[in-house]
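Structures follow.
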Structure 1
Amino acid sequence: MTGFDPGRRTEAHSTSSAPPRDVRMRGFSSRAEVADVWQWIDRHASALPAEAVAIDDAPGRVLARDVVATADVPAFDRSAMDGYAVRGDETIGAGDYNPLAFSVVGRALPGEPFAGTVQPGEAVRIMTGAPLPSGADAVVPAEYVRETAQGIETSMAFGPGKHVGRVGEDIARGAIVLAAGRRLRPQDAGVLASLGIDRIDAIRRPRVRIVVTGNEVVAPGQPKGTYDIYDANSAMLQGLVARDGGELHEHLRAGDDPAVIRDALTRGGADVVLVSGGSSVGTEDHAPRLLAEAGELAIHGVAMRPSSPAGCGRIGETLVFLLPGNPVSCLCAYDFFAGRAIRMRGGLPQRWPYVERNARVARKIVSAIGRVDYCRVRLRDGEVEPLALSGASVLSSTTRADGFVVIPADSEGFAPGSEVTVHLYDAA
């Protein structure tokens, strides 16, 4: 099986500390390896500080510290069924030809325990969740009981402990209920609430600013000129940021004005800045130079297809990612680099949040040695075939595709019959 592990740490050429050259209308003299970028991200994308979060807002958040139970759940022995609380050993021997009788001496409801003690030959009507009466140690379900003028009869044995929830059976005092680093699910919040916890310490969500460049880029719903294009990247990036646990701090349209782009890069408040477009070598691709002037342009140009004009750097503690304007390139660069950083800053695993499936190649997948390839593929009868339309601007290829295959830089592709790992766009 041929796969690609985005979490794997790989020895890579170190990036140069020399000031980056202006590559506009000159092109890239060299490109960094994907592993270079990952190593840079892993050095700088540290988890953000913790903050207190109300339990109602806990689902989706990442625990900053272990949660230790300060009480038993349940805190008392309780009924697991609607029925009758009895002394379990008194039901031994019950059968169709030997029904055993009990007198009903009271009832127990959730929050309203029976005040007395169950004596031999007695039963207490009890509801699910009600405290088990003193003296009783089993519950006979209502469907196995026949009511009589004197009380009840049962023809089935239910020994001690049957249909009883014991103290600490769910959660024991002192146990680690949920471990630090866990992304909380709705049921996790329910468990925490069952312990009386109303707030938890969670890693702060990364605040993300999206900066869209390009005078020709128009917001959907607005009128556009003949040669303008609608902005596809903003909606896509906002969905990706939410998926990876970030929150949209700001969304700006900067056009091709260097002053506006500079302000969008340097204004405070964001933990991660995503710049859509303006990252290549054209005359209006200002973002790399402006990032270098304001902070550090660590990497510009990556040996991969698509997304070769991608870059990254930082201004103070804010991480900045230069994402190409072509939509598929933007998606690819986000998934490989920016998404990894956002997940790490929010305390999530660095790995891709895609379901993986192994499949055999039906039709050859072609690549070139020296670059990583992101190939959109379809699954047909359990086999993988590459899409014929795979250009960086053909965003619809990602909606026609079931997922993607990553081809390592040292491979010319995959021959028919090869087993590969497919990263599925859909979770299910």
Structure 2
Amino acid sequence: MQSSVHTTETLLFVTLLQLIVMIAAARAGNLLLRALGQPGVVGEIVAGLLLGPSLFGHFFPDASIYMFGARPSPPIIIISQIGLVLLMFQIGTDFEFGHLTRPRNRNGTIGIAAASVAVPFALGVGIGRFSAPLLAPSIDPLTYSLFFGVGLAITAVPILGRILREFDLTHTELGVVAISAAAINDVIGWVMLAGISAYASAKFSAGAVGLQVGGIALLLLAAWFVLRPLVNRMLKRMPVDKGQVPPNLMTVVVCLVFAMGICTYRLGIFAIFGGFLAGLLFHRNQAFVEGWRNQVGKFVMVFFLPVFFTYTGLRTNVLGLTYLSDWGWLAIVLAAAILGKIVPVYLASRIAGFSHQESTILGSLMSTRALMELIVLNIGFDLGFIPQNVFTMLVIMAVVTTIMTGPLLRLLLPRAGYVIPVGVEA
């Protein structure tokens, strides 16, 4: 019994020490990158990567092992995933989807989502087919190529949402179209990833894919026709008072968010989309949204998200490219990832009726990959779909395409008539 208590106390000590380092480093990175004109979230991502083998673990391996262990501990993994689900709930509550009633915005969302998946996926499959004999000779070339396509097709909904918040685009038409298209993009990406996994394990069947798509459609219908009226009724019975969410209401909301996460997880599209879907049920009630953001939102941003960034960084080593040919392939990957998103999204936006400036902004937003990309890459790496050097290339691509977004928005938004907010809290 005493040994069990000692083990628990030791685990608690290590976890608390890790949390102190993660949270402090993320806040420092946030402040530094915001001072340099980048969205604060980019600083948090970079801080998480630097705490891993890309810097701290490389130069101070013994200290890194003492601090974080050989791999992320279970408490850190669980905390990081809970944080991401809660972040997606907040993102869902923040968006005014009434903008999608306009034909231009609705058609633009569908066209942008399709273009942002199809073109990068095709480019990724093509690069995969050409590079497979050189970069992944021991991996099934079709599995490798298909996963490469998914890796280029993903857009990062959580980070895109935070960037939209920092640039005060949450309630604008551009912000709503971008996050809606990105959500569709990621759902398609996760379905494709599930299909690739099934193919690689020789369990693929059209029936299984049909059941998954049908399950997703059924969940959406249930959320709209059953849960939405229930949520509206609940908010009337337990209204937010003076900006404070009642404890009973908060309890029900937290349980609902996690239950929706379980549903989407069981459907094979990752639990965070359950959080996002739950958030959409509440987004019309501005009093609740404001109360939740003040009581819970800031804690999620300061505590949970840095843990997720560091968890990802601990599994990523950007120093893994050692040959000149690797850097050549990296240049090809970056060109395909950037142009393969911005150009087709721009064209789809123009066809939908957006101006040149607006279309360029939408292309820049949809190029953001960040942690959704890193999640997919970690899954693919764990499943053996890609080798270490390709994993590293795609991680660098994810970070570069995300870092690009801030400067591009600062350049493009004023040209489209948008005001860049000063000193936005992240």
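Below, the figures for the structure above:
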read-out	value
Comparison of 1, 2 - label where distance in nm of label points 7 Å out along Cα→Cβ at positions 35 and 251 is highest	2
If Cα Rg over 2.2 N^0.38 Å is computed and equals 0.97, the structure in 1, 2	2
Structure with the greatest value (metric distance in nm of label points 7 Å out along Cα→Cβ at positions 43 and 339, set 1, 2)	2
Top of 1, 2 by distance in nm of label points 7 Å out along Cα→Cβ at positions 163 and 363, largest first	1
For helix-only ellipticity at 222 nm (-39500 (n - 2.57) for each DSSP H run of 4 or more, over all residues; to 500) computed as -24500, the structure of 1, 2 it came from	2
Winner on relative contact order in percent (Cα under 8 Å, 6 or more apart) once structures 1, 2 are ranked, highest first	2
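None of the figures in this text is laboratory data; all of them are computed from the coordinates on show. In this text, all values refer to a predicted model and were calculated from it rather than measured experimentally. Cβ atoms are built from the backbone, for glycine too; each structure is taken alone.
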